[in-house]
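We did not get these values from a lab; they are worked out from the coordinates using the rules stated. All of these numbers come straight from a predicted model, not from anything done at the bench. Cβ atoms are built from the backbone, for glycine too; each structure is taken alone.
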Structure 1
């Protein structure tokens with residue numbers, strides 16, 4: 001059976017272009033979006049995928065057909081688009097990017113007038129409207145215009161970031177920084193930000209937005225060998241790896257060793273809490289290192305289902321200072337905007353290094369140490385409930401959470417099981433402070449789930 005590579009999720013619609021995500025589908029979805037948000041200004045931006053201009057034209061056509069005024073901002077990072085939507089009073093925005101997915105994919109990320117991902121109710125209403133094909137058809141007199149603004153969005157974004165760090169303190173340190181921009185939407189912006197604004201001695205690779213992705217799009221240790229080599233070659237203080245739309249970040253220390261994404265988030269949380277007080281929101285799979293860091297500052301940690309939109313919704317409700325998702329390398333700082341933002345993450349880490357005079361490895365070494373394992377198991381249709389029940393019976397002493405799959409909280413750690421929304425796969429995450437116990441819990445869980 002052919003895998004159906006068109007996905008509709010918490011952030012929008014995505015798929016392999018041509019075979020599943022077509023210009024006609026993109027135009028229809030954009031027209032549905034324009035119908036839903038009503039007459040008004042809609043911002044459209046994209047990442048550097050070669051299919052971006054084609055999908056962008058289709059999206060603009062759909063929005064104009066629905067009677068929207070379109071502002072095309074060109075190649076911009078996702079957080080940049082979100083901030084621009086919120087600052088300019090637009091009724092919504094569409095980011096054309098498949099984020100960390102491979103180059104043959106593309107997607108429409110949908111933002112409301114606050115520059116946030118649609119919540120559950122907004123998504124449901126929009127999808128109903130799309131499936132019914134009951135779109136607004138603007139008349140000739142109702143047609144609004146198309147304008148272009150490719151320069152101010154990224155400047156607005158960086159202005160917001162700089163309000164929350166000591167720029168002169170960072171510039172005075174003249175950090176030696178390496179970056180792998182994956183030739184993505186943030187390539188030129190990252191060079192300008194780190195070199196010109198923060199005064200770093202920059203060593204950059206893959207920062208040409210006219211070229212294809214040189215590596216797997218998701219920034220993670222196994223894809224960032226060139227970044228680690230660059231740090232080693234030039235004796236850099238820190239290395240940054242971005243994804244194509246600039247919302248995720250991976251970090252390498254001065255020893256050319258990658259920092260675990262959960263620990264990177266913890267370091268960013270520490271940096272934010274050292275400057276201001278506020279609660280923290282993360283998803284169920286994010287490491288308990290966050291809880292220990294938050295306890296040092298006397299603030300509360302809230303947990304949500306996996307997904308940036310879920311974290312943001314809770315952050316907004318509880319007025320949290322910072323949040324994110326450890327496994328994805330996503331840092332969400334409310335002072336800038338309620339979105340994952342690699343630029344705010346970079347600034348927080350550099351500011352803290354400048355203020356404390358410590359290396360990144362020293363700061364990371366001071367974190368409470370947790371040991372984590374992750375994997376996935378295929379399951380037959382109709383067997384998921386039985387697998388979950390078997391896990392509960394295997395750990396009768398566990399405290400159970402069911403907001404997103406099943407999380408078993410144990411005295412010595414936790415196990416989190418989540419079923420994929422698109423395929424019969426159960427994702428398994430395990431954590432413990434004891435390395436041997438973490439491995440034992442993971443091995444036992446995988447054996448039970450495969451039996």
Structure 2
């Protein structure tokens with residue numbers, strides 16, 4: 001299973017200047033190669049290399065490996081664009097967003113990520129140092145910070161490329177690691193159902209609410225502050241906005257990691273599998289009141305599902321995806337389906353048998369029951385297609401499509417990052 005370990009570089013001012021010049025040169029070369037690829041309609045790696053390799057090396061003082069990675073990055077960006085267009089992620093053909101994507105060449109940010117292989121980057125893990133190629137020559141003894149767990153993973157499992165990333169004034173290396181999977185549990189005793197929601201981020205079939213109203217209060221406060229600063233639009237307000245940029249995304253990622261870790265640990269401890277809702281296309285299907293739209297869009301449920309999937313795969317815990325239709329209206333005791341069963345956001349009262357429960361817990365129990373039924377049926381059938389592997393960053397945003405699979409064993413799940 002592939003994992004990406006992120007470590008923070010701690011370069012000196014001289015080293016940081018060389019790294020910044022390297023990223024700028026590589027991305028300028030990639031933008032130029034993209035223009036050539038667009039003009040000549042050449043998106044194949046080897047064909048584009050014949051047109052751009054020599055000039056890219058001379059004009060931007062790139063090494064042989066760096067020039068090849070720049071060209072490959074350009075071709076990968078066009079391949080990703082083509083996949084997004086085919087999947088409809090950039091709107092329908094003829095729409096303004098679709099036309100804007102295809103009418104001109106792809107441009108790379110000046111500080112976009114740059115891939116490195118072992119010829120350009122060498123690790124001294126025990127000393128917490130790296131030696132890295134730059135346009136100013138090879139720089140040795142660049143310090144990096146990492147936890148003991150990250151160091152162990154790098155030492156034992158690092159394999160493949162690493163990406164040099166500059167973000168918010170900090171330098172990072174994202175290293176690919178091939179981590180062995182735990183033996184899959186093919187005979188779970190039950191499933192732990194997870195209901196995802198706007199008010200309560202995750203509720204388990206054991207009745208545990210993992211993130212709820214307090215978190216939503218923080219999110220609303222942050223959103224109001226951001227709106228207030230944007231309206232003020234003074235230089236100091238802009239500086240504060242820049243400082244707080246991506247704060248909500250970082251908080252969501254941290255909480256998603258904690259929720260996923262807790263869910264997988266509980267399932268592993270009790271010998272159960274994990275049941276998740278298949279929320280593919282949920283934003284296009286549901287209609288929400290205006291106050292709820294920002295709340296739904298500001299939380300990454302797909303990210304939470306991906307975190308649970310890869311952590312479960314490492315632990316050998318099976319994961320099943322179920323159809324979420326009517327799970328909030330179905331009684332977990334008698335199976336009666338009625339819209340009136342959902343009395344309020346938090347209260348569920350069955351109109352048939354009188355069963356009363358927390359609405360999210362009732363929904364998670366329905367998810368658990370559907371997963372158990374799917375698992376028993378799927379045990380005698382072929383496994384579904386695996387989830388797609390998330391893309392790595394190369395200065396362009398990449399989109400991944402969630403799987404439509406209803407049932408998946410740990411060996412069929414995609415890798416996480």
Structure 3
């Protein structure tokens with residue numbers, strides 16, 4: 001029993017690593033994402049049947065690849081028979097066999113490794129196709145590229161398993177109905193399509209870094225998955241500055257995860273974090289990815305600029321050493337390439353730190369009537385922080401309470417209500 005359990009754990013670990021490659025390879029053969037995932041699941045079932053009896057293969061990824069290839073060929077042969085086009089399809093299958101042999105069981109040569117990389121890139125662009133809704137792209141990406149089960153995805157996003165399953169099924173149907181080709185987009189479409197991919201990965205990361213709902217301040221497993229997907233993409237698209245920029249941003253932000261909560265799981269804001277708990281390896285990796293993004297030349301995009309902002313914090317040994325003037329300058333640049341009220345709100349925080357709370361509050365006041373921020377809890381939260389620094393404790397208390405009423409995250413609500421209580425005490429003390 002213990003041996004069987006150990007084998008099952010090994011299969012789970014292998015599948016998490018190899019799932020995307022297996023699905024991608026199947027998709028190249030059958031040209032249908034839904035069918036490809038079914039074939040990949042068949043290969044997983046075969047592993048669950050064979051490996052407990054025969055032992056885990058020396059190259060488990062190659063075993064899964066070979067299995068899914070044979071399942072795909074069986075499916076194509078069956079489809080050929082149903083179509084009654086024996087001779088023509090037979091010639092096509094012979095050509096296909098010649099193209100994809102030798103088997104994977106003896107390892108991958110450089111050419112096959114390149115093919116697998118191309119397949120993965122095709123899968124990334126297909127799963128994140130703009131024809132799909134944002135929720136569908138996120139769910140499908142985690143399913144196909146992350147190898148997560150519908151249960152795991154549902155638990156991560158605090159929705160029902162049936163909801164996630166429906167999103168994935170609809171996404172596959174939409175791709176099929178739209179006849180989305182399993183390919184890397186043409187040069188004229190690449191920038192737009194790549195932006196969709198990066199958006200999905202960063203949405204996954206952000207939901208882990210600052211959960212929008214529930215009782216947990218963070219869900220680190222989602223951060224880990226997003227960083228892993230980003231690293232895969234960076235290997236596949238080495239010359240794309242924004243890909244490296246996104247990886248840098250996620251690595252640098254992820255370096256703070258252990259310091260973002262106290263021993264009781266309560267949030268710890270950036271200025272109060274123990275920077276000795278920041279992960280130095282992730283910081284080094286993040287700074288290296290940022291350097292790679294900058295070395296590719298051209299104007300830095302939104303992700304690379306946000307990574308540069310995170311790097312300012314990472315390079316500061318203490319909150320007091322932070323170069324806030326540089327951060328304001330970077331927000332100015334970000335506002336040029338990706339203007340938004342949220343960018344302006346973050347810039348207001350930086351202005352307040354660099355040039356005083358009055359200057360920051362003046363920027364925030366210009367955003368007070370912005371419709372897109374009407375239910376954005378960080379607006380009253382920032383207002384409350386700046387009002388507190390200006391000594392306007394009663395007004396700050398009201399803003400913190402307003403922010404607490406807006407957020408759907410339990411830990412964040414507790415933090416905001418605690419700050420409101422502190423403002424009440426400060427006001428009562430005559431501060």
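Given structures 1, 2, 3, which gives the highest value for distance in nm of label points 7 Å out along Cα→Cβ at positions 15 and 335?
Details: 1: 4.3; 2: 6.4; 3: 5.0.
Ranking 1, 2, 3 on distance in nm of label points 7 Å out along Cα→Cβ at positions 15 and 335, first place is 2.
Which of 1, 2, 3 yields 4.1 for distance in nm of label points 7 Å out along Cα→Cβ at positions 55 and 359, as computed? Spell out each step's value before the answer.
Values: 1: 4.1; 2: 6.2; 3: 6.9.
The correct label is 1.
I have 20.4, 62 for Rg and Dmax of the Cα atoms in Å, for residues 119-246 alone, calculated from one of the structures 1, 2, 3. Which structure is it? Before the final figure, lay out the partial values.
Numbers: 1: 20.4, 62; 2: 22.3, 61; 3: 14.2, 44.
Computing Rg and Dmax of the Cα atoms in Å, for residues 119-246 alone on every structure in 1, 2, 3 gives 20.4, 62 only for 1.
A value of 0.20 was derived for FRET efficiency 1/(1 + (r/R0)^6) of positions 143 and 223 (r between Cβ atoms, R0 = 35 Å, to 0.05); which structure in 1, 2, 3 was it taken from? Before the final figure, lay out the partial values.
Working: 1: 0.20; 2: 0.40; 3: 1.00.
Derived from 1, not from the others.
Could you figure out which one of 1, 2, 3 the value -11000 for helix-only ellipticity at 222 nm (-39500 (n - 2.57) for each DSSP H run of 4 or more, over all residues; to 500) was computed from? Provide the component values of the computation, followed by the final result.
Working: 1: -11000; 2: -14500; 3: -24000.
Clearly, the read-out refers to 1.
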